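No lab work stands behind these numbers, since they all come straight from the coordinates. What you see is a predicted model, and the numbers here were worked out from it, not measured in a lab. Cβ atoms are built from the backbone, for glycine too; each structure is taken alone.
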Structure 1
Amino acid sequence: MCGDENLFKDLSKVEIGHVSFGDDFKVAVKGRGTIWYLQKNGRVRAIRDIYYVPDLKSNILSMGQIMGNDNSVMRNTEYYT
């Protein structure tokens, strides 16, 4: 989920529904699209089917979404790469 419309390479704006969080806070999903990102090795990759949620203050990305796109995730003591 991403709240920054500018990060989407393509975005279909359509009201999809709502996302609920653990504290019963609900936010509207206003679209779905693709975000491109730059890897440390210089390759540009896409993550598809990202929800556009304008009310989010931070982006939320699941490991499953990343790894389902033929990527791998590595972790050291400070951060994931």
Structure 2
Amino acid sequence: MTLQQKIGKRIKELRTIRNDYSQEQLSNLVGCDRAYLSRVESGKQNITMESLNSFCNALNITLKDFFSNFDIKYECEDYENE
């Protein structure tokens, strides 16, 4: 699973499990298009740190907590090999 896919999966988990938001509700809170959120959650769309921070704010989570269960070292090694 790519980092892009992991980020999308994490957003979806936080949206549905912790907050019980629909894609429409979260996209309205963040001020983005629902289709954009759908692409991000499915791992088909890259997301900027600024946008990710907006999603985290809407989901009441810090960026640090968002990434708390990611193996970032492993991900960086993957990109170094490309």
Quiz prompt | Parent structure of the calculated result -1000, given that helix-only ellipticity at 222 nm (-39500 (n - 2.57) for each DSSP H run of 4 or more, over all residues; to 500) is the read-out and 1, 2 the choices | solution = 1
Self-check item: Label whose coordinates, when mean count of other Cβ atoms within 10 Å over residues 18-25 is calculated, return 13.1 (choices 1, 2)
Solution: 2
Quiz item: FRET efficiency 1/(1 + (r/R0)^6) of positions 42 and 58 (r between Cβ atoms, R0 = 25 Å, to 0.05) computed as 0.45: which structure among 1, 2?
Solution: 1
Self-check item: Read-out semi-axes √(5λ) of the Cα gyration tensor in Å, computed value 24, 16, 10, structure in 1, 2
Solution: 1
Exercise. For structures 1, 2, calculate distance in nm of label points 7 Å out along Cα→Cβ at positions 26 and 66 and state which one comes out highest.
Key: 1
